[in-house]
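Right after this note come the structures.
Please treat every number below as a calculation from the coordinates, not as lab data. Given the structure is predicted, the values throughout are model-derived calculations rather than measurements. Cβ atoms are built from the backbone, for glycine too; each structure is taken alone.
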Structure 1
Amino acid sequence: MIPYFFKRTFMPNSILYLFTVLIWGSSWFVITFQLGVVAPQVSVLYRFAIASLVLLVYCLLRGERLRYGLHDHLRFAFIGLFLFNLNYTFVYFASSSLTTGLISVVFSCVQIFNMLIAYVVLRDRITLRMALGASIGIVGIALVFWPEIDALDFGDEVLRGIGLTLLGTLCASIGMISSARFQRQNYPVLQTNAWGMTWGACWMFLFVSIAGHEWSFDYSVTYISALLFLSIFSTVLGFGCFLTLVGRMGAARASYAMIIFPIVSLLISTAFENYIWTVVASAGVVLAIIGNIIILLDKQGNMKVKPKSSSEVKAR
């Protein structure tokens, strides 16, 4: 079963990182198959409802603890609100003003938010190497999408889109740091995700109801296949791998995946959407990879591929 892959120490960090990048990198392309009939926010609600159901059933089958008190559920609801709701809501609203590429560039600032919030909340030290790697990566992604940036007319609509994307990025960062903090307090990733996504679906149901979106569904094979992929792979497996990395490596290093997966999206776009590579875009990819290497290597120049022990489920 999919969640088994990120159970404690069974999967090395390098594999979890690779899964996160490949799965989320392909999600951008799959999302395009959901556009048209169903409102985006309603599709997100369906996605998290299915994902939370899969995780809850899996926990029941494995005999995992699912009964938690009010104090615990307040924490789960907090993660659900910021990581599995507001994050997506703001970015979806921004998509009406910005292209996907520009949203990727702005969202890569999650590295900066994570470093600052982790420093304040978790007392994680901001090293020069981490700051340098993140900066190089963000510059690289900006170069990849430079044609879109160069063509920008910074009118009110574009500024609104950038502001909404930054809000979504901040919410995502708050959710990530909260997950890392809860893991250090011995909350298991599996149950935290299960209840966090359940609460995220509940929050989205509330928002969709208030906004008055039409409750529609697309019964086509294309839409249903995309929904299942996004629910099970992108959400259950993707968030499971990523949040496990956040608990093991720290939010700043783990979230570098957010800079790398747009490159995977471009590779898929090259294969299926005739994306044309330029010298500037290629240079941007090289810089992003260099930044990735800098931020993931330790002081001795080695990548840590395994946590030291099972106790690292709650440590960096």
Structure 2
Amino acid sequence: MGQRAFLRVDGADGLVGSEVPYLELGDAAAGPTVSIFAGVHGCEYTSMLALRRFLAGLDEAALRGRLLAVPILNLAAFHARTPFVVPHDGKNLNRCFPGTPDGSFSERLAHAAFDQVVRRADAHLDLHAGDLVEALEPFTIYDASAVEEPSRAMAHAYGLGYTVRAEHGASPIGGTSSTAAAQAGIPALTAEVGGCGLVEEAAVERHLDGLRRTLAHLGVLPASFPPVPPPVELGHWAWLRSAGAGWWTPHLRAGDHAAAGALVGTVEALDGGTVEALDGGTVEEILAPEDGVALFVTTSPAVEAGGLVMGLASR
């Protein structure tokens, strides 16, 4: 099915993940070209399986355009079972786009993927999930940009309960493939479904449904779907971090709402000691800085000083 090709990371011969397979399917003359990434993080399995399952069941003759699909972009992290970062250089690939040809491994991989795949596309989809220690409520992200409106329409088409508009310079997220695509004039979204490194069928199917809906919206698939309620539109992130290291206990689950000032979790000192960087206390209380919904929550008790524990998004 289709044509198999490879992304090649210059100067990384022999390293795991220096050659990344992807598929080219359909005909660019018949409609738009859409690039699709999964596996930007190595343990976000529901996104990878959804894309693999979609490609395995696709009737290529039905395509009205072309797909450039990378089912597992971060092969090095996948094989090493490394959450969030690339084992070769310890960098978060999802902060490295559009990359650079003469940087570290992650920066070179981002450059290869962006130049060889995303720049050839008319629209871009980046499929994610919660990593090994991250529970989340399904949501999409699109960027404030010159292609904001088509990106927003794609985010709505994916059919999840929330969508976040990321404002450049005001968002804690930067360097994603969807941000880089939007800045290059290519409508794009990031879609997040599933969590904790688990392969859960309901999450895989929800990603599949969103992928099909968005490709139909773009005109690449000749399909129609029943309407879904529009997502709740959110425009501001508050990423909450611990001041000290210790034992993290969240008081919210992913999808829960918090009022400004509410206690959303605690960090306790280990072995009866004080919480590092606090003034003699044994418990750090983490409060919601504003009203918001917990779109992701760190599930691991282990937290370092400055560790990310929760993402609250608000209108």
FRET efficiency 1/(1 + (r/R0)^6) of positions 131 and 235 (r between Cβ atoms, R0 = 30 Å, to 0.05), calculated, reads 0.45; among 1, 2 the input was structure 1
Distance in nm of label points 7 Å out along Cα→Cβ at positions 43 and 259, calculated, reads 3.6; among 1, 2 the input was structure 2
FRET efficiency 1/(1 + (r/R0)^6) of positions 187 and 243 (r between Cβ atoms, R0 = 35 Å, to 0.05), calculated, reads 1.00; among 1, 2 the input was structure 1
Computing helix-only ellipticity at 222 nm (-39500 (n - 2.57) for each DSSP H run of 4 or more, over all residues; to 500) for each of 1, 2, the value -6000 comes from structure 2
When distance in nm of label points 7 Å out along Cα→Cβ at positions 35 and 147 is calculated for structures 1, 2, the one with the largest value is 1
Highest-scoring structure on distance in nm of label points 7 Å out along Cα→Cβ at positions 51 and 123 (candidates 1, 2) is 1
Computing Rg/Rh (Cα atoms, Kirkwood Rh) for each of 1, 2, the value 0.95 comes from structure 1
Candidates 1, 2; distance in nm of label points 7 Å out along Cα→Cβ at positions 11 and 155 computed = 3.5; producing structure is 2
Candidates 1, 2; log10 I(q)/I(0) by the Debye sum over Cα atoms at q = 0.16 Å⁻¹, for residues 115-210 alone computed = -0.64; producing structure is 2
Relative contact order in percent (Cα under 8 Å, 6 or more apart), calculated, reads 40; among 1, 2 the input was structure 1
For mean count of other Cβ atoms within 10 Å over residues 171-178, structure among 1, 2 ranking highest is 1
